[in-house]
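Here, each number is a calculation from the coordinates, and none is a lab measurement. Quick caveat, the model's predicted, so the values are computed rather than measured. Cβ atoms are built from the backbone, for glycine too; each structure is taken alone.
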Structure I
Amino acid sequence: MPALLSSFNRLFPLWAILVSALAFVQPVPFSGLQEWIVPLLAAVMFMMGLTLTGDDFRRVLLMPRPIFIGVALQFLIMPLVAFVLAGILQLSPQLTAGMVLVGSCAGGTASNVICFLARGDVALSISMTLVSTLLGVFVTPLLCTLYLATTVTVDTLGMLLDIVQVVLVPVLGGLLANRLLGKSVARLEFLLPTLSVLIILLIIAVIVALNAGRLAEVGPLVLIAVILHNSLGLTAGFYLSRLLGLNLQQSRTIAIEVGMQNSGLGVALALEYFSATAALPAALFSIWHNISGSLLATRWSSRSATIEAGLDNEQSKRLW
């Protein structure tokens, strides 16, 4: 069973494309589920909390420098790139809000799986996701206010309180449940990634259904923006972390963490504070970043880690 579920999870990009196509052709069954998005996302965050232990927090204390570099790059690069791309492509204020919002979110849990497949530093990946998720409670609303206040109204305090409810409380609840019911949780842990995948697929379907009427008009342009956003995040995360002296494995990890956002949270916040149109970039991002992440993981995992460890900086740059 675990092997079968693992194979299912690795095909997430395919399922996301198929589900999106279904929701586009038959939007009615999904569009009525909009109110379920926030509870579903909270469930994913709770499951993330179930996978955390005291060791994850200890890792933060043991290797603070790469975590600090990675999280700083994530919150500096992604919202800025989103804002610049939206201006260059002349996106509407609502689509710009959606781009900046997903760029201001913390790293997504899917990045941990991609990091493992890419032979990255999984401990660093988990630690970065944890730290960016906790910091994102405060940083995400502030970044949205910084970049969007002149074009759309941003309820900074309301967004902060919502993130506390949707992210922080479920994560801490999952952590507490893991501490109290560790043995029971361990027996079910193999199911958590698949449940998360199924929930994210449903969220994607709902967003596509809500935007079915506009996808033909704005979809291609938004998709270009999302692909560029993700690609620039991956590239900048890799090369800037290398320039700051991190090793190849750490830089791969940071590239993945920077380029892969918690797009589910972006969807939920866009619907709450902007519009269904603003949620479209996050929905497309959820599909694309898993495709690009999977392709990158395949490329990187094909190279021998022992050979790579002996390469100098110039040689390792060519391994991108």
Structure II
Amino acid sequence: MSASGEPANEVAPSSRRIQVGVSACLLGKRVRYDGGHKWNRIVADCLARWFELVPVCPEVAIGLGTPRKPIRLAGAPESPRAIGIQNESLDVTERLTEYARRMAGELGDISGYLFKGKSPSCGMERVRVYGRGGAPRRIGRGLYAAEIMRSHPLLPVADEDRLHDPVRRENFIERLYAYRHWQDLLEKGVSAEALVEFHIRHKLIVMAHGACHARALEHLVAQAATRPIESLAADYAASFMNALSFRATRSRHTAVLFHTVGYLNGHLDSQAKAELVDLIHAYRQGLVPRSVPVTLLRRHFQRHPEPFIDKQLYLTWQPLWISFGSHR
């Protein structure tokens, strides 16, 4: 372990950085309709330390300028138009959609996206849609965000509101790393052997999100010798990313930690095992962060290597060591 508490063998935040698209205003860029910004501390200070953030403002990119007349979504919720608030003859629907389609291709190497919440261009959910008469309904999605999400359905996405929830923030970061791992596999070329290896390395991580998801993925991997690898890989990727979208609860992590302890049977004396069990229970009760029992497990497995654990990413999973003060 390093002095900061991070694993000494993990990649430093300055190298091999994962790319994440982000609404430019969240980084403090003055691209808002009123000439202002929506600087977000978690995005600009914390996430920027670990990830390469790629800023985009679609409204500026299509030539609306800063400052500019504001726009809003209007019409049918399933296919709204982006029109001017003060001048309804201003309609930028096609320009926003075409730009989004182009960027969906140009940003093909990103591993996630952080959108500005409730924006008519970048809002990923609950964006106001104005119909004829009556109050607007929060059921829309920004036109740019909708196209990015449609083109990359497995891409991890979040808005700044979700980042303020420690559980959702941790989940988003975990999905960023997982999706980058999947992208790396695709770049190298998927084979039956490579898919099995990928599954093994992420097995305990998935178990923390639910044993049922781990079993479903196990069932898919079992078909590696009989199914065309392209269709199997597509089904596996969808199930894998869906599994990680479910909350990894403290009780599920506790179960995984005790499962891992089982691989140390016969190697620990009663005192060492009691210490480890006590720390896991302390984590379950919320008294210590998960990194505490994980660190002790890492030390034990350094002294007593085990082939299955050596292949697992769970004890060295990078998101665990990105701390924002959460005790999860």
Structure III
Amino acid sequence: MRHPLGNKLPLLAVLLAIAAASLLLSLMIGSVDIAPLELWKLLWRDDGSTHYRIIHELRLPRSLSAFGVGGVLALAGLLMQALLRNPLADPYILGVSGGAAVAVLGAMLLGLPYAWQAPMAFGGALASILLLFSLAHSGNWHTTRLLLTGVVLAAGWSALISFVLSLSPPVQLPGMLFWLMGDLSDALNPALPMAILGAGLLTALWLAPALNLALLGAARAAALGVRIRRLHVFIYLLASLLTAAAVSIAGAIGFIGLIAPHMLRLMAGSDHRILVPGSVLLGGSLLVLADTAARTLIAPMQLPVGVLTALFGVPLFLYLLNRGDPRRQS
């Protein structure tokens, strides 16, 4: 008898190939193009050339960081969509990224050390989620009300961001704006985002069976042994931590957490044993490609990567929205 996941494994293999191709493309393309054969040699042998330094000191760390951040955002979006049972949920739209961004910009304005950014981002993301659910909760949690509350909350965070920027000294303002729009130019230490991605991926895979049962509804999931409220709390915390990590590393990057899980759900269905690793691979690949375009379109100048994710995310999501029913958690 064939394993129920067997027919989905080729899809994961294709996504893995896309991820590898996106990383290779990011290493080849830039202000200095590197031929595939030369790239392959330089990946394994240090010849002391400038191209070797470009690959190993700039492009490879940045590309791996982009993959880690993209995977983290996609995983956070998937968890929120599973939590709300609605494929329109994502850290950016629900205001979670905005809460983390306000906290980080506040830390920048106060001149706090860089080490404060990660805990401040986590606190802002967690506060945003708690505020979201406390405002939207009335007897039962209605996903439509949660989404609408999230949109309004995101607008409120946006207003606070504008307020913080208006108070910022002129010398700080350009860096804060560029970071706010999503910036991977300083993300040259991929160990942290990849470690966070690995931990989040393993945790989400462990939760996958419970997430599948939660799709049946709270009452049926509870009858099947799922401690639904404990699961909700755990997802809140995990999604907050993942969002905070992504924001503290690369700023507020939108649409990756919305597009990647939604695209994969249309292709693979609702089994989180496939959706979790697939969303990570797809989200990481999308951000790597977006970051490659951000640093090459007007090279040697760079664009904020969050601008490009929004530019391709809006029309792509509208297209996907016309293909699927947003009210159904398929």
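The table below lists the values:
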{"quantity": "At a computed 1.5 (distance in nm of label points 7 Å out along Cα→Cβ at positions 164 and 196), which of I, II, III", "calculated": "III"}
{"quantity": "Ranking I, II, III by Kirkwood radius over Cα pairs in Å, the structure that comes out highest", "calculated": "II"}
